[in-house]
1. When Cα Rg over 2.2 N^0.38 Å is computed for each of I, II, which one produces 1.05?
2. Out of I, II, which has the highest value for relative contact order in percent (Cα under 8 Å, 6 or more apart)?
3. For FRET efficiency 1/(1 + (r/R0)^6) of positions 7 and 39 (r between Cβ atoms, R0 = 25 Å, to 0.05), find whichever of I, II sits highest and give me its label.
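What follows draws every value from the coordinates through simple rules; no lab data is involved. Not measured: the values here are computed from a predicted model. Cβ atoms are built from the backbone, for glycine too; each structure is taken alone.
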Structure I
Amino acid sequence: MVRHIVLWKLADTAGGRTKKENMALMKEKLEGLIGQVEGLLSADVTENFTPGGYDLCLVSTHTDRAALEGYQNHPAHLKVKEFVHTVITERASHDTELD
């Protein structure tokens, strides 16, 4: 199994929406990929309550590395990614295999 973690900082406003509104949309869109992408077992998007850190975090699990690669290239994920890149200012990620 593989864990995929992504952290984002969002713009204060983007697309005519506030940061809070865009965070809610990101959560909805990313968690909505469950059942659409083969090998995507879970996707949890949470908001950071500590000022100064990244605003939003995705923790997803995938059956294996091939499933993570499939997720990265899946048309539904690419559509979400397109939206995400219109509202973020920074991104960090980490992938790891679980025992």
Structure II
Amino acid sequence: MIVARTPPPPIEVEIIEVTDPAELARMRAQQERSTKNTNYWNAHAATLFDQHRGRYVCVAGEQFFIADSAREADAMAIAAHPDDDGRFLMYFPKEKMVRI
């Protein structure tokens, strides 16, 4: 039996130009914090993989916060660095494997 599929609805993209100097400054500061945390991750994360497989790692304030759940790792990071809106969260898979 052949089932006819309806095409997906079109995707609409709205481009908003931000020109407010205060908002632009806030966005630049957030990007700087994110870049610092990413650089910290790139410099130090390899040492954590084998020790913390199956756990979540949040990076904030150029510091790692490791927990068994994403919420717990994020909460630890927010508690330690409440003003760091450039934090990010990763999961260390339990098994080593090639990922694409």
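1. The value was obtained from structure I.
2. I
3. Looking at the calculated values, the largest one is I.
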